[in-house]
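Scrolling down, you'll hit the structures one after another.
Where a number appears in this text, it was derived from the coordinates with a stated rule and is not lab data. Quick caveat, the model's predicted, so the values are computed rather than measured. Cβ atoms are built from the backbone, for glycine too; each structure is taken alone.
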Structure 1
Amino acid sequence: MRDYYLRTDTPEQMHDALLAAGVIDAQGQPRPGYHLSVVGYRYKRVLFTETELVYERLPGWHTNLRTAHDLELPPPVECLNPRTPWRRWG
């Protein structure tokens, strides 16, 4: 199995790319042999005080994909290789 950590600018771009690559069907469900974990937008804490908590949205819409299939994803999908992924497969 191979893990892909994917990023696009929007959820719509991710959906269109996964559909074009044959990872999901027309209803947005993963096809057999593909496992998806939608992370969505990620945020980092930029301010934390007793009275205020502020988060900043990080660039991109994130989705994790696990499959044994060879895969080529069309632009604008970026395949990341994070040192410490936010979410891993169990």
Structure 2
Amino acid sequence: MTNIEIIRTWIKALYTNDFTTIKNLMSANYECRNPMTPNLSSANEHLGMLQSLQSVFEAHHELDMIIEENNYVVISGKWKGKHIGEFNGVPVT
């Protein structure tokens, strides 16, 4: 599976709440770098965050571009969603 295929599989699994597939796509030394969090996240921490977000937002990504070079992949897109549950103390809006 190419890196781009992994990204496409991940996004599809995310919107069907198929977290087993997402977990299977993560390597043993998986690390998530997110500009919204100060520390690296492990596979289990990132998976927990994804599950939490899916439970409070009806959302999807619109992928505009996926670029792959060597072993790196960059995604450009938009995340759109509807707030359906309390998130970080913020009630449904």
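List of remarks:
- Value -10500, calculated as helix-only ellipticity at 222 nm (-39500 (n - 2.57) for each DSSP H run of 4 or more, over all residues; to 500), assigned to which of 1, 2: 2
- When relative contact order in percent (Cα under 8 Å, 6 or more apart) is worked out for each of 1, 2, structure 1 gives the greatest result.
- For volume of the Cα convex hull per residue in Å³ computed as 120, the structure of 1, 2 it came from: 1
- When mean count of other Cβ atoms within 10 Å over residues 45-52 is calculated for each of structures 1, 2, structure 2 gives the greatest result.
- Among 1, 2, which structure scores highest (criterion: mean count of other Cβ atoms within 10 Å over residues 53-60): 2
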